[in-house]
Structure P
Amino acid sequence: MENKTILIVEDDPTVGESLSLLFKKKGYNVVLASNGKEGLNLFRQEIIDLVITDLVMPKMDGIELLKAIKDKKPETEVVVISAQGSIEKAVQAMKLGAFDFIEKPINPRVISLLIERALEKQTLILQNRDLISRLEDRFHLRNIIGRSEKMLKIFELIRHIAPYDSSVLIIGESGTGKELIANAIHYNSPRASKPFIKVSCASLSEGIIESELFGHEKGAFTGAISSRKGRFEIAHEGTLFLDEVEDIPPSTQIKLLRVLQEGEFERVGGNKTIKVDIRVIAASNRDLQEEVRKGRFREDLYYRLNVVNIKLPPLRERKEDIPFLVNFFIGKFNDKYGMKVKGVSQRAMNILMDYDWMGNVRELENTIESALVVNNPEVLDIQHLPQEIKEFKEKPEMISIKIGTPLEEVEKEMIIRTLKATKGNKVRAAKLLGINVRTIHRKLEEIGEDY
């Protein structure tokens, strides 16, 4: 408490001095002013944590001072002192943001407890603001690793859609970073200071998921010994992230559709309609259109969720990001475990680049962590990598050609797919196809492709 500074604004010298003495004894720094105008000047000059002010004063009254303080520094807590006959003004002060009011004659014990509570509230607000700030920084797009063209396009899309409340559907294999993208959308949106609530739909059984999402009333089912809020209520004014949304059972899909359409629902076992203001982001590692065709996912719900669609590429399709990711993870685990790994050898990086990473970024992160923890090397090298990665041989890509396909179409498909596999390297593609580089250039001109 010794670092907290209290400004006391009181036109009665006796009251002002006694309050000053009381709080100095408790270890606070105290600044004393005899009227509102002087108090405001001191507030602008000093670093003030809390203000105690009388309401009725010459030059500037307590209400004007309160307004000025809240305009300049809203997190400053203000406690007002009201004399008999000024209760109406005290109530007005509370509506304008005062923490509380205390009547004269002042009880030292009561005002001391009041000041402790006010400063505790302020500390929680500032800690929460700091947490939000750190989360916003962590999920700022500049801190999400990806320099490939595919990821840069996704970052640009996130910047464009984040300010709006449209539903977003993120499609990608396990480990591609769907939750990270959902976080980035939330923390770059106007809802950043509100809750981000995740629901892992696959982990909830059919009997539990409805209660988990929408809450339940006491006695709604066996074991419901009290009322409970669901995730939709908890996420009010924020973002609800439905991971593995394809696992939501059909009966619950209907209720989810209603929330998306009307912003309202009832708890399980309840009849009171609850309204919510939320943004929904859903994610799936399956083709939801295929799930719709098979009758496992409602078509109307699919279209409600799929207002904005983000397809995350697997790591094997953006291998140019692997060096950035590897160095990021080395730095991360250096910090976490107090290590001093300087980097990765080029030989090891080549092997990491060649591997297919079916578990995507998550598998790469786990591999780097394991290699560092087990070996604690000065430089990450081949011998530190798992055997299955060192021995990996890329499987040749197969192309299915329907009998009767014109040779011209077969030739075109072979050239385009080979160039894709070599990432546009025409010399390597020509070597694989057993033709001259000039032939590739000529064929590309003929078919109107630009690689």
Structure Q
Amino acid sequence: MIKDIIIIGGGPAGYEAALYGARYGGNITLIEDHKIGGTCLNYGCIPTKTLIERGDLYNKMMHSSEMGIHNDHVELDYESMQNQKAKIISDLAKGIMGQLKKEKVNYIEGYAKIVNSETVSVTLSDGSTRRFVGDAIVLATGSKSVIPNIEGIENERIRTSKDILEMKRLPASITIVGGGVIGMEFASMLNHMGVEVSVVEYEKTILPTIDSSVSKRLKSLCQQAGINIHTGSKVIGFESLSNDDMKDIEDMDGTKVENGIRTVFVEKEKEVHIDSEYVLLSVGRMGVWDQETLENMGIAHNNRFIQVDANYETSVKGIYAIGDVNGLSLLAHAAYNQGRQLMGYLLKDQNIHSPYIPSCIFTDPEIGSIGLSEEEAKEKDIKFKTQKTLYGASGKAMAMNATTGFIKSLVNEDGKLIGLHILGAHSTDLIHYGIIAMEGGLTI
């Protein structure tokens, strides 16, 4: 019988598992070596969405005359935005700690290493160590940015998404290497705030994992908004730029930009380059783990993520992995779900159910997507028909001055929804109706 559970990692998967484990009657120890809330709260979802929301509002105010509202002076106070972001993170972290305390979770700050399938050793801040023994060990250690092997990758002007979120001022210009979810969200946000943005993507289209009709339309809209996008392009190097190279570039307050970086890439078999003040590296993520522990324990992985079975158990009996570290879905809401379900499985003998997980992308316009894309349905040889409705046909969208976008549904021969893809205002809210339809097997 499982009762004592040790969870390593205090991000969405870890702290949600700890809370539900305690509510289900388990004796839970949660170990975190950095900040409660993990990447999502401190360096990902929350700070990103905070700045995206403010950038979107600023952009709307700059174009408010389209709705008959005239404002001669709109000023962006980035320092104030950063202060608001910090307060939101702090308040949410306090809330999580309050919940853990209420549920009597044993919260430990320190660096954890697995000794065996029942024992974890923790190095505390004062250098001392403690050992914890449990019936099950759960790895919820999250993910980190992939750093590719490219010439000049050590350049100090190259930043990850975490670094960009902590910058004290907005850059004058930025080149984003990688047109996936993180890259395109940052592209929209920074473009709204007046930054000159370029995107270089290796695949033939941005957001290559979503329905191609959505990604193609978003690319066009981003280009119309002034974002410079290069697809089918391979970055081959980075070079430092001096004062003379940056002589005509100024930042937001008119101060001359003294240094920069050149991104060199191959596009249509030709070598080209983009000069900017900074580069945002956004080419994917990989799981965070202690390499020595994995090797000593024999925990299977594919060099990017820990491999698990249908019950989130690793190749070592009694050790489980949830959240980003297993690579099944790099989404906070998926991590929450895995944490809850694993605790139900371990403590209440509940079966693990794999629900439909929506993808919500906070570009401009937003994207909400669930189920199969048209390309995936064709690849699986599923017979289906598509239905497409334009936002421009909606009276509500007209009233909102948000007529850009469409709703695309894929329906199989039985009339059931197998995919829903929305590009447009509030799509990340609307997609939940698709979840209800698909989970319930409803016909359309």
Structure R
Amino acid sequence: MTEKTFPQKQTRQTTMFGTYEFSSYEEIMEVYAKEFANYILPKGDTIFGFWMQTLADLEFLDLELQGLTDEYKIDPVNRVVNLKGDEDYIRLRIAHLEKVKGKTTLYTELVDKFGDTNAYAFHNLYPYKGKFYPRVVRTLINAFKLNNDSLLFDPFNGSGTATHEASLMGIKSVGIDVTPMGIVLSELKNDLLFIDDQKLSFAPKELQDILQAIENRRWEHSDPLIHKLMLAVYFDTVDAFVRTSRYNRKGKVGLFIEKLNYLRDCYKKTMEIKEKYGLKFEPAQIIEGDILELKNMSEMEEKFDACITSPPYYFSIDYVGKDKIAYDYLGADMKKIESKYLGMKNSGYPKNNYNGLPPRVAMYYEDLKESTKNIFWALKPGGKLAIIIGDSTVSGKKIPTTMTTKKFCEEAGFKFEKLIFNPLLGARNRAIRGESVIICEKGK
């Protein structure tokens, strides 16, 4: 006789959401995002920015906090900071924290709005070679405790990274450079912060006509800013087609319009942030001049509270080559421009041997040494100096520019304070794999 069996009672299994319905893709992703954030986000109200990736970033944060807070303690393991000070002021200035006391920092807003940690405002106006990071400039301005009564100096201003960042922070600044294209770009970054938005409004047909006028060398405009801006966008457009074929389908007109619209979008975002945070931008003074002839400008003696600069790597980077399209169009003498560069001003041989380094490097060192003396002359007693410099490789030989520059600073009379090495991520095959920030002070 077989035993009679009865089926067990069936139970309905619920989903991860406690329901009998299948969850949507959006619901799954929302739960996943919360769970993921629980693991990766710092636990605290004053937290590191996600862009802090290296030990150098930790050192930069420490520098900033010294300049901005009354007291602080960094917890690098949990990526949080305990601090005391003017929280609103810190929130507006700091470049390495995502939040201060639970509120988003201005720098985080810039990163989120522009989708980049350095290409905010007009920093990405033009792809200029060898420029340094705006975040480093902001960090050093904070570390040096500069305010709206201070005056910042950059004698190797290039495309205007230091002066533009100072303008965004409400700091007065003076930038000097020998390259005509550098001056144009620095002035554009400065002037675009103060332009009426209607001046940037152009219909596609107008832009097409402007492009044609530029190509026919008939481009003129009553406003010098608009005149220079359209030329810069044109030079960038032509250079893009020289470098790659990926824009061929878009065409020169399409890319020209796209680049100008990008700058209009940058203007809109920058003004939105300015209004939201009540920022006051400060215009910079841009001077076409030579650091080696600085003492001919007697008004510059002991004028500046701080200098933040990055001398160009003329023996490693072809700065003129990138701007050849611009200089050819403008009819500029490229040999004359190159002759103004450090290490290329004098013919003949260097005065010192510099341990058998190539003559062009030795000549560069001699001009760099003289430049350091002139920076010392231009700073007020107690003035701060930060030089961003890197070792490079020439003909297979490593060039010890960092420690040589430190030596020049000390010989000029500066007191050395700190050196931070900042690796250039992804720079494995570059001539320059990282840069050092040399920080010094002029005695009082």
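Bear in mind that the values in this text are calculations on the coordinates, not laboratory data. What you are looking at is a predicted structure, and each value in this text was computed from that prediction instead of being measured.
Numerical summary
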{"read-out": "Structure from which 1.15 was derived, Rg/Rh (Cα atoms, Kirkwood Rh), for residues 339-434 alone, options P, Q, R", "value": "P"}
{"read-out": "If Cα extents along the principal axes in Å is computed and equals 65, 60, 46, the structure in P, Q, R", "value": "Q"}
